[in-house]
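Next up, some structures in structure tokens.
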Structure 1
Amino acid sequence: MDISKVGVIGAGQMGNGIAHVLALAGYDVLLNDISREALDAAMELIETNLDRQLSREKITASDKAEALKRISTTLTLSDLGPTDLVIEAATERETVKAAIFEDLVPHLAPQTILTSNTSSISITRLASRTDRPEKFMGFHFMNPVPVMQLVELIRGIATSDETYQACQKVVDRLGKTAATAEDFPAFIVNRILMPMINEAVYTLYEGVGSVASIDSAMKLGTNHPMGPLELADFIGLDTCLAIMNVLHDGLADTKYRPCPLLTKYVEAGWLGRKTDRGFYDYREDPPVPTR
């Protein structure tokens, strides 16, 4: 199964990073979004990130120019039909993803592999809503995509060996490392990471420590590069809450109950860096804890 052209759905922080690394690895990339502004912003960010790699001598000027030439954009989802592989990187809401697949599937070539960058949602359930469950799997990149070395590959109950091997080859060509995960809620990374973040929010909620003390304790006490609350802001508190709800609903264990304070922040629209406020206020320089 030879993959040369890849469609990426969603031009947000994950989608633009995925397009970036695919293009650098020599794939032709068609990036789709419902917003022209989002596509333009994604292309600007990709160029900025390529410039950063160039300044650090990770790539050459020729690498940058060739990568940018390999990326094209479209507002029309059906344009992705002739691609060999599609990676969906839309919002982490199952209803949104299911609607995208419903619209896309009639236009796909018979051989096209369909994947989702979901960080928590059942691959088997998403695949069941398409015409190709054997050619469907989870393709979960870590954020920020150009920097992080891991990709989780998640097989649904019907995913074929051929599909898995084709996606493994893509990961290898990207110069990243694949971790194979079974299709259970949140897979490996977020099954472990999100309860830690949720527990940090509970620690704040219960008054055990402040935002600053919790993050300092984890950075200096366990050598984490970012504190858990800072990391939650980076990921997006809405995404953290969505994953915790998937864990709680899917595993029916009270240890995965989202902290009420996390829910409150999301209800306030304080989602972290992307809204300038979360556990830190990013309108200040340096950012100031909000509790």
Structure 2
Amino acid sequence: MNKKHLVFIINPKSGVERQKEIKNAIDAHLDKEKYSYELLYTEFAKHGTVLAREAAKHGAYAVVAVGGDGSVNDVLKGLLDTNTLLAIIPKGSGNGMARTLKIPLDINEAIKMINKGNTATIDIGLANGEAFISNAGVAFDALISKKFAKSERRGLFVYSWLVTKYMWLYKEWDWQITIDGKALPKKRAFMVNVANGQQFGYNFKIAPMADFSDGLFDLIIIRKFPKIFGGMLVVRAMTGTITKSPYVEHMRGKEITISHPSLRLMQTDGDAHACENTINFRILPGAIKVIVP
């Protein structure tokens, strides 16, 4: 029987101990009767995309992104328009994608899940052609993604501290939004998020009803609100009830355009980057297969 080949893509910045942990877990739990494997390490930004594309070209059964949502995003981009599956071992800080797909956060359990080989076909979003798997945003979340990327420390405490600090400083803009060809009245919004998945990470569910396989985006608009209510919105997000807030609007659509003359920054899957002042979002239904529990 021919073994299915897995290519694990690891960010060496994760540290020697973590690399050792990953190797030990694979040796202990991966089904060697079913799979052959190799470990590859990224050497520069976006290298994961290059490595994933090469792996697919050489017929890999699956590429395993070992890391957080940014690592998953890199690998995903290399696998679009191929037959190679995506697998995830969540080793990031927030792990929003893995949490939404119910992938175990424990590395040993995640490898055992790969052994079972269950798959799901899911949608992918494009923001001006830039692929994302979980969500993309242009307002407060883009700012926090930028600040979090610059922080030397990781984890929920740092993320929460940044959110609390900048929430009070953030100035809302009036956004022009079109959804499936219909222009909405201008929205003064704290956050405008186009969600394919349910959460940012840490179980902060920005779109708790989002479904990866429904062929639709979930547009979440958090309108300007009294900042004193910020804590209540966080509680709603953590409990999956954010869309019940009077300050939150929820719509669904296949194509969304968001624009503002001063827009220069957005985030896709938690990675902040420069952008144009008008962003067109469109969905690619059933664009990739993922190994899931």
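Just so you know, all these numbers are worked out from the coordinates, no wet-lab data involved. Since we're looking at a predicted model, the values are computed, not measured. Cβ atoms are built from the backbone, for glycine too; each structure is taken alone.
Summary of computed values
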quantity: Structure from which 2.9 was derived, distance in nm of label points 7 Å out along Cα→Cβ at positions 187 and 227, options 1, 2; calculated: 1
quantity: helix-only ellipticity at 222 nm (-39500 (n - 2.57) for each DSSP H run of 4 or more, over all residues; to 500) derived as -8500 - corresponding label from 1, 2; calculated: 2
quantity: Per distance in nm of label points 7 Å out along Cα→Cβ at positions 107 and 259, the highest-valued of structures 1, 2; calculated: 2
quantity: Structures 1, 2, by relative contact order in percent (Cα under 8 Å, 6 or more apart): label with the highest value; calculated: 2
quantity: Entry that produces 133 once volume of the Cα convex hull per residue in Å³ is calculated, selected from 1, 2; calculated: 1
quantity: Read-out distance in nm of label points 7 Å out along Cα→Cβ at positions 43 and 179, computed value 4.6, structure in 1, 2; calculated: 2
quantity: Structures 1, 2, by FRET efficiency 1/(1 + (r/R0)^6) of positions 3 and 171 (r between Cβ atoms, R0 = 35 Å, to 0.05): label with the highest value; calculated: 1
quantity: Origin of the value 14, 35, 27, 17, 7, 0, where P(r) over Cα pairs in 10 Å bins from 0, in percent, for residues 131-234 alone was derived from one of 1, 2; calculated: 1
quantity: At a computed 0.35 (FRET efficiency 1/(1 + (r/R0)^6) of positions 19 and 147 (r between Cβ atoms, R0 = 25 Å, to 0.05)), which of 1, 2; calculated: 2
quantity: Test item: mean count of other Cβ atoms within 10 Å over residues 251-258 calculated as 12.8, pick one of 1, 2; calculated: 1
